[in-house]
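Please go over the structures that come below.
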Structure 1
């Protein structure tokens, strides 16, 4: 049975508190099996029977969570076998990513950005924050850490008219190791 990871936006931030027990129960009530949560920030790993696609799973989960929780929960689904490549992708020079204070974040999108949106995204780069788009992910290198960033994901969403959710690459790497094995190199 295919295994997937759902990255949920608006779980345990901004006053929206959901216990991981409740989140697992909600996923089980949608018919998913072997449901696990990974840290308390809206990462859910599950098995889905049938011929589901990430897009169909995103729609199903977002609709069910909105009905159960009473607010929109943007949902981004990846097959767990894709996580190692997402975590291992190197969008910036190694020296920049290893610099003191630097943090790398992965932003999950429902679909790749179009040419205009990609150009707009890259125009949001600053001396403190670098951005890169690859597939259905945005990579954000915060040179001063999250708290001191000039880049603001919420402003990006508004400007590009998209939804996204960001995770530290460390979280994605740990999920890849736990649920998909070691990264595959190309």
Structure 2
């Protein structure tokens, strides 16, 4: 948080979720009443909390989930281009997490098996310009864009997210003690 005269200047904060379970955002909500304190320190840009779909200039962006399709690539590149500090949150953003289990298989085989007509048994893979194209595998965010910090966990706890985010907002190097790290 910076000071401009006697007026506090809020940081701009964005969050988004890619291929994952949305568990990191649920943990973000687990900061509970500290959301009010966060609202005093930050204003939200792109986030499920605001329903803003495109990221404007931001100070900090939290991104959860792996990158599995062309829409995810667009989102992560837009976020990186518009934020000063990009934080990969959780195992999916950091290493692909559970969605990356599909990386051992060919995407064509997955689509063929997943989209079969129940009567004829023939493949009926959706083909619409509104649907993003699946990538050959699920990528961690840092394989698509530069990530400044990683916040590990599956998911990280609300306490870990709060501590990490508050350190960043206050201009401190984020540091988490061992007891704040866990993988459920």
- request: Have a look at 1, 2 and say which one yields 2.3 for distance in nm of label points 7 Å out along Cα→Cβ at positions 29 and 61, as calculated.
  value: 2
task: Of the structures 1, 2, report the one carrying the highest value of volume of the Cα convex hull per residue in Å³.
output: 2
- prompt: A value of 24, 59, 17, 0 was derived for P(r) over Cα pairs in 10 Å bins from 0, in percent, for residues 101-156 alone; which structure in 1, 2 was it taken from?
  reply: 1
- request: Identify the structure, out of 1, 2, from whose coordinates Rg and Dmax of the Cα atoms in Å, for residues 85-132 alone was calculated to give 15.3, 51.
  value: 2
- request: Taking distance in nm of label points 7 Å out along Cα→Cβ at positions 117 and 141 as the quantity of interest, name the structure among 1, 2 where it is greatest.
  value: 2
message: When distance in nm of label points 7 Å out along Cα→Cβ at positions 37 and 77 is computed for each of 1, 2, which one produces 3.9?
response: 2
- line: Comparing FRET efficiency 1/(1 + (r/R0)^6) of positions 53 and 125 (r between Cβ atoms, R0 = 30 Å, to 0.05) across structures 1, 2, the largest value goes to 2
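Each value in this text was obtained by applying a stated rule to the coordinates, not by laboratory testing. Quick caveat, the model's predicted, so the values are computed rather than measured. Cβ atoms are built from the backbone, for glycine too; each structure is taken alone.
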